[in-house]
Structure 1
């Protein structure tokens with residue numbers, strides 16, 4: 001997968017997260033969980049874009065580590081929304097699947113970058 005495709009996927013993921021959060025009920029728990037999800041879910045793409053401008057392999061690995069954390073955190077908040085019984089008007093399955101795929105791609109990219117760093 002090239003950088004442009006990953007940028008597009010992370011942007012579409014953020015837009016999906018925005019739609020999900022906007023659909024949550026206006027209750028306290030939903031608001032808190034939704035706010036956390038909104039922050040982590042939208043930062044996946046912004047941090048990926050930052051990683052694409054990394055100055056070195058070490059910088060890339062560090063920034064991709066943030067992408068990894070944010071994607072995993074997004075999964076966590078979506079799991080909590082489901083397990084807390086918050087009423088959701090949008091199916092979260094596709095967003096959770098995409099978060100898992102973005103997480104896997106990110107981990108693979110970090111491993112590849114670490115191997116390149118070691119072989120230099």
Structure 2
């Protein structure tokens with residue numbers, strides 16, 4: 001089976017929604033999938049988790065519970081103000097590329113990388 005790392009970058013909730021849906025779909029078909037929160041999507045994810053009325057609250061919570069969120073960008077979460085919220089979810093801060101997650105690390109380990 002394949003392994004997919006989905007880098008969600010944009011602040012648009014539709015971007016994060018699709019990354020989460022794709023990860024859940026891959027996992028349901030026996031693949032390994034992880035969503036990496038980057039850029040403004042760090043704040044979108046923090047808000048989705050913290051606000052029950054957020055349109056992504058339930059979907060994000062189920063993906064988090066299923067272990068489909070692999071971590072978040074340290075640098076971007078500090079800029080967006082989402083660091084504490086994401087850390088509080090037990091997610092790792094990823095910073096191997098000058099404070100950002102490295103897509104190459106995933107590729108080098110046999111993952112397919114999708115950037116949304």
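A value of -29500 for helix-only ellipticity at 222 nm (-39500 (n - 2.57) for each DSSP H run of 4 or more, over all residues; to 500), calculated from one of 1, 2, originates in structure 1. The maximum of distance in nm of label points 7 Å out along Cα→Cβ at positions 16 and 48 over structures 1, 2, that is, the highest value, falls on 1. Structures compared: 1, 2; top value of Rg/Rh (Cα atoms, Kirkwood Rh), i.e. the largest, recorded for 1.
Using distance in nm of label points 7 Å out along Cα→Cβ at positions 40 and 72 as the calculated read-out, with 1.0 as its value, let me know the right label among 1, 2. The read-out was computed on structure 1.
Could you figure out which one of 1, 2 the value 3.1 for distance in nm of label points 7 Å out along Cα→Cβ at positions 32 and 88 was computed from? Computed on structure 2. Using distance in nm of label points 7 Å out along Cα→Cβ at positions 64 and 80 as the calculated read-out, with 2.8 as its value, let me know the right label among 1, 2. The structure behind it is 1. Work out the source of 1.3 here, i.e. which of 1, 2 gives that when distance in nm of label points 7 Å out along Cα→Cβ at positions 24 and 56 is computed. Structure 2 accounts for this read-out.
Coordinate-derived values only; no laboratory data. Just so it is clear, the model here is predicted, and its values are computed rather than measured. Cβ atoms are built from the backbone, for glycine too; each structure is taken alone.
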